[in-house]
Structure P
């Protein structure tokens, strides 16, 4: 039941684009970044480690979604691919969408903190005992900061809690929980 609600919410969101030309304009307004992600599982054990390289696009939330939202809210879409050590090297590919909210009141010394949360899909070329599926949902929540170098190049660093679960689409639904560090550079 929860899975159906998530899928319906995703479809409703995708259909909220008013037209194809509007969608094309949206992509042109994105703030793009390259990302590097490192993660380590802590449940069911700490033997899984992974790394990914990716691309992200960030917009003002109101430019993408039709419903009301705080003015400062950002919407981020990211895709990444990499390897996991299980202890053998196995493929891992993910796509996520997140809402990010800057904590302007805590901005200090050029560092602008933010919180983010979202969900996506992740494919892992491995399974832990009782995992059930290789294609899973991937909810994430994180705390990060954005800053600029002396040359003006913008970077961000995020610490995330990362969950992998099939949402009970399969009777075996052993999730994997990880701590993740993501570093990104805007271009």
Structure Q
């Protein structure tokens, strides 16, 4: 991959930008989708991030007829992808990692389309909720991202090759936190 990674301080307008785009998506797609969520670092108050809003649309099936409507809103489909599989998690079926990815240029948005109840759909929401509720984990994660961007500003592959397994460690804390919430 070739792109420069730049982590910037938290921008309060990320929430408003998400809200505006989410409303357009909900209006356009209606009952073709289950929910729209603000995910990723821009969804965590105070979290430094790349200046790209991550959104997740949850659907019943990846075959949901949404591409045409998203393209009318300016989104471009970049493909069908497999999300990162945490080490040792061979129990996760391939379908639990599959997603469609769309991008919007202005404002910059990555739109992840995932299936309700799939591992990757739940992972993204748990990640957000855990970092919102646990400021020390959020601060540690922010520092990891800043250091990775500092040392690998032009190597997206290296950035994610290190960030993903480090984040898997953070997510172990998220699973324990969720268990306590569910008691």
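What follows draws every value from the coordinates through simple rules; no lab data is involved. Note that the coordinates shown come from a computational prediction; the quantities given were computed from them, not determined experimentally. Cβ atoms are built from the backbone, for glycine too; each structure is taken alone.
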The value 15.2 for mean count of other Cβ atoms within 10 Å over residues 145-152, derived from one of P, Q, belongs to structure Q
One of P, Q was used to compute Rg and Dmax of the Cα atoms in Å, and the result was 16.1, 45. Which label is that? Q
Which structure, out of P, Q, was helix-only ellipticity at 222 nm (-39500 (n - 2.57) for each DSSP H run of 4 or more, over all residues; to 500) derived from, given a value of -4000? P
Test item: Rg/Rh (Cα atoms, Kirkwood Rh), for residues 65-104 alone calculated as 1.14, pick one of P, Q: Q
Taking relative contact order in percent (Cα under 8 Å, 6 or more apart) for each of P, Q, the highest value is that of structure Q
